[in-house]
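Right after this note come the structures.
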Structure 1
Amino acid sequence: MQTGSTCQFTGGCTTPGRSTLPPTLCQELDDFVADLPTREGHLVTVLHKAQQLFGYLPREVQQYVADLMGVSLAKVYGVASFYTFFSMVPKGKYPISICMGTACYVKQAHKVVDAFKDILGVEIGQVTSDGKFSIDVLRCVGACALAPILTVGEKVYAHVTPDQVKEIVAEY
């Protein structure tokens with residue numbers, strides 16, 4: 001046992017219970033899983049739904065999914081950490097994802113990233129203090145003809161220049 005761990009003091013290891021998660025969101029996830037034809041082979045699908053509901057996949061949500069799907073927390077963590085779509089850290093209300101693939105980079109996407117960082121006052125992977133925005137970069141979104149391209153939530157912006165960043169932020 002690790003010194004100072006809850007295991008040492010309580011005699012058993014436990015993870016945060018369901019009570020730490022919003023009951024309405026848990027119920028919605030329960031209903032989603034109940035509507036699946038089978039639980040087998042649907043872990044990624046359930047993780048997508050969980051992230052949609054909770055905004056990200058903290059340990060408590062991963063444990064809840066593991067219990068719901070009848071698999072280990074290690075299996076859930078393995079899947080969640082393998083796929084780059086899944087996030088274990090909070091995102092802003094309006095997550096900004098900027099493509100940094102070759103076509104976008106050549107067309108100055110790095111300058112667009114710098115403009116967002118300057119205007120919002122955060123680095124890549126961080127959330128603004130008001131929780132409104134977060135910035136992430138992507139490897140490629142497969143829309144090279146629209147380079148440089150980014151998304152804010154579900155909205156796509158094509159041929160973005162650093163001069164347009166202030167206007168994009170103002171929309172939200």
Structure 2
Amino acid sequence: MIDISYHEAAHAVVAVRLGLIVSEISIQDSEKYEGHTIIGYKCAAEDYLPWIKKDATVDLAGVCVSDNVLDSRTDYEAATEKLTFYVLAKCGVISPHDYDCFDGGRISRNCFIDEGFEGAWKHINGPNRFDKVWRRCESKARNLIKDNHASITKVAARLVEVRILDGEELSNILEAA
């Protein structure tokens with residue numbers, strides 16, 4: 001339980017530090033996840049790209065803190081899909097306005113193939129661009145985790161006590177830290 005609480009706390013604290021909105025953090029098991037952190041952001045469609053990159057950084061925070069948590073695989077997949085969308089949109093292959101057409105800015109492997117992005121991906125040197133943005137996001141996540149270790153630990157400890165936190169309680173913990 002401590003692994004999953006730290007994992008979810010890392011998602012939440014990194015999200016807040018990146019300017020995202022956290023509405024709930026939970027370590028209650030469900031059929032699909034060991035826990036979850038619900039985040040959001042409000043912006044116009046043309047402004048989606050920076051937020052998608054931040055969202056992927058939050059996913060990578062979970063990967064960075066806990067390889068042995070089941071949700072880490074889901075986070076890795078989510079970051080991959082979001083950063084694939086980011087690279088394709090940044091290079092003009094798709095529009096940032098297409099964000100809502102793809103499941104939350106996520107382009108799964110099947111979608112990638114079905115939409116015929118392979119040729120464009122090669123043309124824009126997608127693998128190289130993807131690797132660069134991935135490394136930047138992962139580095140940002142690791143630095144935020146390191147810089148906010150005490151806050152993450154406090155949020156994780158509170159999660160172990162109550163199992164679910166709302167955004168207001170998270171803010172109160174972070175303000176006191």
Structure 3
Amino acid sequence: MIDNDTKEAHALAIGKIAMAWNEYHELLGNLFASLFTKSHYTTTLAIWHCLDNDRTQRKLLHAAAETYLHFNKRGLEELLWLLNKTDTLLSQQRNIGIHAPLNALMEIDGTQTLLPVPGPGNRNAKQLDGLNVLKEYAHYEQQIKKMKDFAFGIRFKLTLGKGTDDPWPDRPKFSARPPS
């Protein structure tokens with residue numbers, strides 16, 4: 001049986017990934033609604049929230065961006081870059097962090113660890129095999145938070161900052177693994 005402190009540290013780290021993702025994805029919904037007129041903001045958010053999965057919501061945002069941002073090349077480029085990175089890296093890291101099964105291991109010296117269970121076909125656990133799971137979780141959370149900040153900057157440039165001299169936000173740097 002795993003000690004409570006170890007279990008709670010992992011539960012907290014997984015919860016932080018989930019919370020960061022939810023905050024980020026809610027901001028994407030607001031960005032989607034911001035592409036339309038203010039009078040349709042509530043309606044477009046209702047449309048966003050009626051969809052059952054995040055990837056479909058991002059596809060909706062992609063389609064709306066291509067339709068409504070054709071006049072704003074930079075805005076479209078930045079938003080499509082964000083969606084591409086989200087689909088190819090961040091969603092994968094989020095899924096690994098949330099869905100990889102863990103199992104307790106008691107070392108000879110009595111220390112306890114939770115390790116991924118990369119059984120047959122479990123691709124999420126295989127991605128964590130041999131790695132410091134808590135360090136990976138913290139990395140995933142930070143990557144999501146960086147993208148949320150970037151999304152907030154894009155939303156500003158497409159709404160309140162439209163037509164101002166305020167610069168576009170810098171694209172964040174991402175990595176598959178945390179720094180050594």
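Where a number appears in this text, it was derived from the coordinates with a stated rule and is not lab data. Keep in mind that this is a model prediction, so the values were computed, not measured. Cβ atoms are built from the backbone, for glycine too; each structure is taken alone.
A few notes on this one:
- For 31 (relative contact order in percent (Cα under 8 Å, 6 or more apart), calculated) the corresponding structure among 1, 2, 3: 2
- Each of the structures 1, 2, 3 was assessed by mean count of other Cβ atoms within 10 Å over residues 49-56; the largest value belongs to 2.
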